[in-house]
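Take a look at the structures listed below.
What follows is calculated from the coordinates using simple rules that are stated; it is not laboratory data. Remember, predicted model here, so these are calculated numbers, not experimental data. Cβ atoms are built from the backbone, for glycine too; each structure is taken alone.
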Structure P
Amino acid sequence: MCIKARNLQSQGGFTLIELLVTLVILGILSSLAIVALFSALDRAKQRATMADIRTVSKAIEAYQVDVGQVPQGSMTAIADMLIPYQINVVPQADHWSNPIAYTASATGYSLESYGKDGIDGANISLGTRSDFNLDILLRDGLFVASPE
């Protein structure tokens, strides 16, 4: 009987310290995964915004070929003018839900996304492509400031 009691005591489970250390490690790993997930989501929004800007640019260039000049006005004003040159609805906001800025002159045009924060500031470059608050700028059909 004494042997059975000794065997039951030696078959204990995990200690509280072991469980706490395991929970801390799992917490650290999950926080790293969440940060990586949010970064990937912002990178996807950045790429989708660039695709939308490129699409609007192609519609502006088609309009320019037909009419002989780029459309004048704000992004909301030119959206109706670009419908015949666009397969879908003309995107007027980036994928962070901030408006796309459009400026036009007699010599050309520019489209700009102000980034995640929606504030006009410094332009993005290849070295700063992971800073999603920086601006993406397309001028006359070419990206002047982009993460690529």
Structure Q
Amino acid sequence: MSHITEIITVPYNVKYIFSLVNDVNNYSKFIPWCTSSKILKKNNNIFICEIQLSFLGFKEILVTKNKCIKDISIFIQLISGKFNQFSAIWNFFPISPCTTKIKFELIFFSNHTHINAFFNLFLKNKANDIINFFLKEAYKKDELK
């Protein structure tokens, strides 16, 4: 089982950065290896989402249950996909009106040895990039205001 944790302080309001991370429908517009992303079902603070990933010839469709506590956290749990375990949590801590600390944790494991090895190699090197994709999108949207 692999566990990745990234913590970063960002120059954005907690409401703004939370809404960006929670906007699953737009992931494929700014995360390069996300070819499709959509919310399949929404019920109050629970979202069922489908994300299609494609990189280096590997393709995977993940269906997840995302439980949100507005402006505080997003807990992501795998419903279907090639992983035996796949979960993530985003925590958002307001530092000031314009600054937020983000903690991103990802846990995954697959009985498919090649999938496990590939994701270990890829995600351990790209975990910080995941947060940076959101920050670049936040900056781009902020500039358009």
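Out of P, Q, which structure matches 15.0 when mean count of other Cβ atoms within 10 Å over residues 39-46 is calculated?
Working: P: 15.0; Q: 10.8.
Clearly, the read-out refers to P.
Given that distance in nm of label points 7 Å out along Cα→Cβ at positions 23 and 79, derived from a single structure, equals 5.0, which label among P, Q identifies that structure?
Comparing all candidates, it corresponds to P.
While we're looking at this one, here's another question. One of P, Q was used to calculate FRET efficiency 1/(1 + (r/R0)^6) of positions 31 and 87 (r between Cβ atoms, R0 = 41 Å, to 0.05), giving 0.45; which?
Considering all the candidates, the number was obtained from P.
Among the shown structures P, Q, from which was the value 103 of volume of the Cα convex hull per residue in Å³ calculated?
Working: P: 159; Q: 103.
Derived from Q, not from the others.
Still on this structure: Of the structures labelled P, Q, one was used to calculate relative contact order in percent (Cα under 8 Å, 6 or more apart), giving 27. Name it.
Structure Q accounts for this read-out.
If helix-only ellipticity at 222 nm (-39500 (n - 2.57) for each DSSP H run of 4 or more, over all residues; to 500) comes out at -16500 when worked out from the coordinates, which of P, Q was used? Walk me through the intermediate numbers first.
Numbers: P: -16500; Q: -10000.
Answer by label: P.
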